[in-house]
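Engineer: What follows is a set of structures to go through.
Nothing in this text is a laboratory measurement; each read-out follows from the coordinates by a stated rule. Since we're looking at a predicted model, the values are computed, not measured. Cβ atoms are built from the backbone, for glycine too; each structure is taken alone.
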Structure 1
Amino acid sequence: MSDTAKKRILFITPYYPPEIGAPQSRISELAKKLKDRGHEVFILCAVPNYPSGVIPKEYRGKFLIKQKINGIPVYRTYIFAAPNKGFLKRLLTHLSFAAASLLAFAKIRREINAEISIVESPPLFMAFTAIAMKLIFGVPYIFNVSDVWPDSAVELGMLKNKFLIKCASFLEAAAYKFSAGVACVTRGIVDNIRRKNVEFRRVHFLPNGVDCSFFSHEKLASGGYDADISEFQAKFGLKDKFIVLYSGTIGISQNLGFLIDIAEKSADKEKIHFLIVGDGAEREKLEEKVRSLGLKNVSFERLIPKAKMPALISLAGACVVSLLDIAVFRGALPSKMYEYMAMKKPILMFAAGECVELIEKARAGLASYPGDTAAALKNLAALAEDNKASAEMGENAFKFVSENFSRDVICSKWEKTLEKL
């Protein structure tokens, strides 16, 4: 882009580092790339609270806190923090940030003088903030959709009240109508939104990606992760095991009860061990299931700092991507998949739809339908027993993700979209 095309861009999101998670990584890394390319970037986010629901002491009792992270001004504001459990609490959390972020923007708008905002959804309630900013302050926005609400909530059974569904659908339609554009992280989301009578030219496929210089197989080969690898090997005691790794959110959507079923069927395979890393609403239930089954081949670990994730992934023989088979998830591309691929790890997938198509196109792993135990066990055995085939899938994975989903590639797509607005 030319110098005259550089923009003042405000990201508005409940999620931002030091929190760990897919949206935190996606937004912070895109923001840094845009800054490095000469744009002026600002962040308006919530105080850290996810997923524990606990706000660190240094952030309590203050409505607005200004920081600088990676040279980017970060403004943190209030959120009603609660553990990621229970629909009502999550509702209050999302509503509180929608209101607080609008009030915070009113305080800082002259200081940042944003030309455009990129507003994260979900939560869908951020539509209130985005629309109000446009109508009151004249700031156009891109609605950045990583999951389609209320569709997902309805299909997961989290939202059943017909009146509330109608209200949420009205808000969703308004979010698209008033936006300068809608950014979608998967083609399935693009198709979903275009079916809702949103102009084709305003809906853009801007997927998630991965920083291949951070999740770096070259750094692994040169010993750059050795200290962290040694730490994990000592901690987990799994040095000679074929580790089946899942890392990320442990919720209903991820269907990890099925992974425990696979672990139960594999209990006689001494070489194979299942490692589940992360937190979420379903974690306690899964841990109880493992205890009740008496499984010794499954371990759980809390969230690990992002800086140590490449080392963790490097220990895996195969990495799991798992999703329920419902309509909205057939258009999903879990972000952890890109990180696994960057580290040259074959994917063991239990899903249907777009993510399966990607893995098959890349020849980067083996997929089976959610709940198909026989197929999943067959694929697991193939990866665990054929080192050559697994290594080839890992190489294919890296080549595909570096060419199509690196942060630099994705940032260039964002710049082209911003230039058109």
Structure 2
Amino acid sequence: NIHAKDVSHSDSTWTVSAVKIGGGANFDIVLPAVTTISVPNGGEATIPVQVKANIGATPGSYEGEVRLTNSTTGVQLHLPVWLRVIPTTAQADVLLIDDDGSDSGFPDYSSTYASMLTSLGVTFAYDDIWNDGLPSFYDLFGYKAAIIFTGNNDSFNTSGFSVSDQDRLAEWLDSGGRLWTIGQNFAEESDSNGSYSSPSIGRSRLYHGYLGIKYVAGSTFAGAAPKPTGTGLGPMAGMTLDLSPGADGAGNQNSIEASSPMPDNDTYQAAHTMTPLFRQIGGTAAAGSSISFGRSSDPSLEEERMEYRYRSVSMGFGLEGLNNTTGFSTRNQVGEKTLKWLLDRISFGPVSVATQDPKKAAKGSKKVRLSTSAISSSGAPIVRYRWDFGEKSEHYQSTTTSSVNHKYKRWGTYEVRVEATDALGHRSITHATIEIKHNH
């Protein structure tokens, strides 16, 4: 909606029109049948405007204007309209990006990641970034997530990524992409920032901004990784990693990277959105650091606005080094849990309202029972519901079930909000308008 407020202390009438600037066949700016608005002295007026992509629209960015022309003076107000059309054709579940530097003489670990995804029933497209380059911005939307693995690669000079590739990946993430980076030395391998020498906070924008991490140590352990190597936290609780040499893993994990949440500053605000996933067992890295983090912005009743739409996981070790045969968590188990956390979404059924006392259903009652249902796309159980009953109170009620009893003080119409949290730590919110009325 366009809201107009008079500040000239006089009545005015405006004609509303729309202009498309290029790409006209791909989108429309839809105005109501009545295209004039009258704004009273000191008052306000509203006109609904809809911007939509047309069927068969070519993916791209389009713009236009909504123009308000004063019927008396001819003065025009121009309101810009911007629309991005993204493709909806799925290519595969995952884009598997190989940046292990095998074209520069490093070992080739692509089979490890391909085998893991195949075993999990996850469809993927393989991309050798050095030879194939990164898909176009719009082609990236054909995948639910991207995985970048780096093996033993330890320099941006031997990375297949260019700075423009990283920027394209960042733009896709800003549009809701999901990214999992995995490999020792990822800070060095992705370090496209040649103008700032701080090893802890002067790496690439992808590393600090989108993974949300601060570099702590390039080698968490003095020498080879011990057995066991790391323990799972939060959504990874109960898992234990063995990255030590001598079993069926690659035995290459001599520089497992430790990191910590990027401190809040003028450029990056990350700490409050970070979840440690795996922490090293022992080692020489600073206390409070970890070898894996997840980053996600989820809505809450206190703040529904998401700070960003992407989700990312960083692992400072390589899956190829993980041992399957020593009694600890396997590559498939780590891969499955990580993808569930990365791709998880919560959806709701409708919110229903019923009187607590069925005998009063005909007349209506202020004592009601609200019910809904929430489900996680990854199958994670819903562990908490929080209820805002629409009474303009900041005291929200928490339950572990999908129903709650509440007594309203007054008859009326209320905007109810429900927040659900699943066992992976992700949240979502639904809205419903309910009417509490007395039937005479």
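Engineer: Hey, mean count of other Cβ atoms within 10 Å over residues 303-310 derived from one of 1, 2 reads 12.9; which structure? The partial results should precede the final answer.
Structural biologist: Numbers: 1: 16.4; 2: 12.9.
The read-out was computed on structure 2.
Engineer: If we compute FRET efficiency 1/(1 + (r/R0)^6) of positions 287 and 335 (r between Cβ atoms, R0 = 25 Å, to 0.05) for structures 1, 2, which one ends up with the highest value?
Structural biologist: Numbers: 1: 0.55; 2: 0.30.
Of structures 1, 2, the maximum of FRET efficiency 1/(1 + (r/R0)^6) of positions 287 and 335 (r between Cβ atoms, R0 = 25 Å, to 0.05) occurs in 1.
Engineer: Also, I was wondering about something else. To test your reading of the models, identify which of 1, 2 gives -13500 for helix-only ellipticity at 222 nm (-39500 (n - 2.57) for each DSSP H run of 4 or more, over all residues; to 500) when calculated. Present the calculation step by step, with values, prior to reporting the outcome.
Structural biologist: On the way: 1: -13500; 2: -2500.
The correct label is 1.
Engineer: Also, I was wondering about something else. If Cα Rg over 2.2 N^0.38 Å is calculated from each of 1, 2, which structure is the one that comes out at 0.98? Don't skip to the end; give the middle numbers.
Structural biologist: Numbers: 1: 0.98; 2: 1.20.
Answer for the origin of the read-out: 1.
Engineer: Compare mean count of other Cβ atoms within 10 Å over residues 95-102 across structures 1, 2 and report the one with the greatest value. Could you put the intermediate results ahead of the total?
Structural biologist: On the way: 1: 21.6; 2: 24.6.
When mean count of other Cβ atoms within 10 Å over residues 95-102 is calculated for 1, 2, structure 2 comes out on top.
Engineer: While we're looking at this one, here's another question. Here log10 I(q)/I(0) by the Debye sum over Cα atoms at q = 0.19, 0.20, 0.22 Å⁻¹, for residues 143-198 alone was calculated and came to -0.72, -0.79, -0.93; which of the structures 1, 2 was it taken from? Spell out each step's value before the answer.
Structural biologist: Values: 1: -0.66, -0.73, -0.87; 2: -0.72, -0.79, -0.93.
Going through each structure in turn, the value belongs to 2.
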